[in-house]
Structure 1
């Protein structure tokens, strides 16, 4: 009996057609679904893109049983950052501690999934595909901006206070944003409320031992409040590393 081929394939974009598929998915998720506006949104061509996209790599999640590209994340390693004049996150955070570390860095961002592929195996496939690339290239620190919905920092006091009280990066990796909102005292932080307001991607980082930089960046175009998530791969425990490196099929 022949086994069914895997439904999902994770691979880097190979050509202009692949890149366009990633940018079209980003438009569908960010513009159509979340109402993102600004210079990165091209309504006429239904693409969401910026100056980094032609210079960096795009990891794709391809559904062979459905519409094609259903997930993507953008990868900027040190070589790409050199071509682009820096990391994307440098426009939101002071990355000096990371840049001064001398360690191999990789930034991920613009991660999104087609709405029909959320809550299941798709994100795990995309995540493990990224893990394989990171391991193969000897990346030591993975980082990126992670978005909480909305630009009202006070309304996000619970999740932001939880992150900055329990998951603040060590000084050696502690990037800093322009805005550092006040943190609630420990007795006023409600863990349940904080977790309910925490995006799934942030929770995934935290489970692996991820930490956050200090402060937030409020992005009115995306209607988000961003934190800088940092994952020190060298500091991961064996148990967390096993979760991170584990592959899967669907």
Structure 2
């Protein structure tokens, strides 16, 4: 029950990003940079201070290594073949400069729907990661869920920004981002079915979560944060690392 609750809350944080777009418009680069950097720091700290040690304690070096590589590999595969959304300076400028013709809006809307499907698929393994954390301890599961929630808010901003620029109504944008978010508890539910088979699946699942989060932090969050504001992003990264170290130390 806890993994479903945590994964639901983490997933629907995507809607918070959409609410920001609908109510306030696109936030400034510095704020986004700080949020992305902070989320990256939290994810890296959780992966190496909690998830990987727990995976070793419940399994072996081999199982932890395979699980870690599988988590990173699946996220790489999704990024390689499925459209994904990033809120960078380039996207800010592109949306602001986009002519508001019917053809331009149609193209943006098509891109927005592709991003919608991409984010929905990306959220499945994130639910698995939360489920694996909960299996280790409810507290660790909560930390993983918070880290993923922080990551999902900028994704919601990116997706909603494209869809709104494509002419979609605020209500439909909020509905689509909610659907994206609900894929996270679905992933957690799938994970529960596997984790109950054997304790080895729990160890592999925790390592999987670590690999997925390290990939997300290094491939998505840190590069995007640096593009927006490198100094602010480093501050956010350090704050995230120190916060998790203090909470789990």
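Structure above, values below:
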item: If Cα Rg over 2.2 N^0.38 Å, for residues 75-210 alone is computed and equals 1.12, the structure in 1, 2; result: 1
item: Relative contact order in percent (Cα under 8 Å, 6 or more apart) derived as 47 - corresponding label from 1, 2; result: 2
item: Which of 1, 2 yields -8000 [helix-only ellipticity at 222 nm (-39500 (n - 2.57) for each DSSP H run of 4 or more, over all residues; to 500), calculated]; result: 1
item: Mean projected area of the Cα convex hull in nm² - structure with the largest value, from 1, 2; result: 1
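Values quoted throughout were computed directly from the atomic coordinates according to the rules given, and no laboratory measurement underlies them. Note that the structure is a prediction, hence the values are computed from the model and not measured.
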